[in-house]
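Every read-out reported here was derived from the displayed coordinates using simple, explicitly stated rules and does not represent laboratory data. Note that this is a predicted model, so its numbers are computed, not measured. Cβ atoms are built from the backbone, for glycine too; each structure is taken alone.
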Structure P
Amino acid sequence: MRRPLVAGNWKMNGSREMTQTLVSGICSGLAEGGGADVVICPPYVYLDLCRQVVGEAPIAVGAQDLDAHEAGAFTGAVAADMLVDAGCDFVIVGHSERRSLYGEGDADVGVKVAVAVAKGLTPIICVGETREERESDVTAEVVCRQLDAVIAEAGIDVFPKALVAYEPVWAIGTGLTATDEQAQEVHAVIRARIAGTSEEAAGGTRILYGGSVKPDNAAGLFSQPDIDGGLIGGASLKAADFLGIIKAATQ
């Protein structure tokens with residue numbers, strides 16, 4: 001049985017005051033013993049504050065990206081060792097915004113995944129298609145290409161430690177959400193692709209859905225057999241909404 005996981009991706013949002021208030025609210029609202037793993041991924045500059053506010057609460061902290069190089073002359077970059085030193089357990093890799101806005105290719109994502117796992121971080125690997133690709137009926141081809149690049153660069157052995165997050169690009173921040181059936185179909189494709197190399201890895205790998213997940217649509221999505229939780233954007237910036245989604249993942 002795969003334990004559900006809900007991760008919040010704050011993107012480039014926040015302040016010290018907001019971080020304190022939001023994380024305190026999430027901590028106080030979590031059910032005792034909880035039935036899901038919870039991760040928050042703030043901007044780099046608030047990682048340490050998040051660790052302080054979380055304290056002993058059952059919430060892990062993750063980063064939104066990492067640089068694949070070792071520490072050195074790479075101005076503006078943050079190395080995996082630094083994330084570990086800052087108390088991170090998770091890191092988002094290959095988000096569509098990193099691909100589209102910063103030119104990350106499939107192979108780049110694979111290298112980052114390999115580095116993350118080697119340094120003891122759990123990567124949340126983002127895959128997903130654009131609206132044009134979905135309308136052209138190449139969703140499975142795109143998602144499998146992105147996943148194959150990770151397996152080629154990092155190896156199948158990164159699973160099931162690594163997580164996969166299916167985030168249809170057309171549903172991120174748009175208010176549009178894949179139907180339960182659409183999301184399940186792609187999740188099943190992802191699991192089958194991993195199973196093509198290792199049935200054991202496929203069975204244990206948690207696959208998250210991301211794309212305008214809200215408390216009122218989370219339960220239907222999370223009830224699907226291959227959806228093991230969510231990577232949450234805007235709704236993770238409101239404690240009540242994020243807690244509602246976490247609750248849906250445990251039912």
Structure Q
Amino acid sequence: MAIVVFEHHAMETSARLGQTLRDHGHQLRVIRLYAGDAVPVDLDDVDGVVSMGGPMNVDQADEHTWINQEAAFLKDAHEAGLPIVGICLGAQLIAHALGGKVEKMDQPEIGWHPLNQFRPGFPDTLFGGIPWTTNQFHTHSQQVAELPPAGVLMASSDACKNQAFRVGLTTYCFQYHFEWTRSDIDGILNQFSTWIQEAGGAGGTGGDVDAIRRDTETKYNLYRHMGDRLCESLATLVFCIEHRLNHTKGPAANFDASQS
């Protein structure tokens with residue numbers, strides 16, 4: 001049994017989330033769709049799904065044939081009650097697959113911007129120990145405009161209402177990137193600098209790459225702490241403990257505690 005991780009671009013790996021899942025005994029089956037890997041045909045030996053980000057949009061199935069295939073897989077996994085996490089494009093794919101609406105934003109959201117937890121009552125358990133407002137990293141010009149039926153809003157920003165939401169008890173979606181390392185952010189700023197400048201300069205929030213780099217110097221350390229806390233919560237609360245390790249047979253093939 002393994003968690004299927006869909007990667008849509010070489011630079012958008014599961015990063016800190018993937019490492020945390022491994023540290024908690026999970027096996028990851030990485031599907032590199034950008035490199036031609038195929039979407040699994042069924043849920044056999046799948047005990048969870050993670051769908052990562054990417055520069056494409058959910059309405060570009062003509063250019064990326066895997067989009068509709070992944071959306072169907074995500075719907076099947078959700079209906080089967082498997083734990084699912086979507087980040088950025090992954091969140092949009094989940095919303096699209098489950099009956100929500102994804103649209104182009106009036107103003108792209110790029111760089112460091114505050115995220116506010118939605119708190120009509122009690123906060124979601126996943127956000128335990130995380131401040132009501134945190135600075136998060138954003139790189140998107142599309143958004144989930146309407147949540148899927150039964151979707152529950154968890155967090156918003158000024159530019160994007162549906163920043164974090166869940167559908168049911170085990171499907172969680174995040175528009176922002178909480179999982180990136182410092183090298184991930186630096187790499188994105190380098191490789192996508194032209195897009196950042198053009199998108200952010202056309203009425204968007206954050207198009208100055210140098211300014212984003214300066215913000216990174218002051219905001220990254222706390223961001224990393226809060227991101228690691230969320231990754232820990234996802235690894236322990238969303239992905240079932242019964243699938244982490246086979247305690248009756250052992251040993252854990254993907255985790256050697258003697259080396260830690």
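Across the set P, Q, mean count of other Cβ atoms within 10 Å over residues 1-8 reaches its highest value in structure Q. Among candidates P, Q, the computation of helix-only ellipticity at 222 nm (-39500 (n - 2.57) for each DSSP H run of 4 or more, over all residues; to 500) that gave -9000 used structure Q. Each of structures P, Q was scored by distance in nm of label points 7 Å out along Cα→Cβ at positions 137 and 225; the highest score is held by P. Which of P, Q yields 16.8, 48 for Rg and Dmax of the Cα atoms in Å, as computed? Label of the source structure: P.
Quick check on the output: 14 is percent of Cα pairs over 24 Å apart, for residues 81-176 alone, derived from one of P, Q. Which one produced it? Traced to structure Q.
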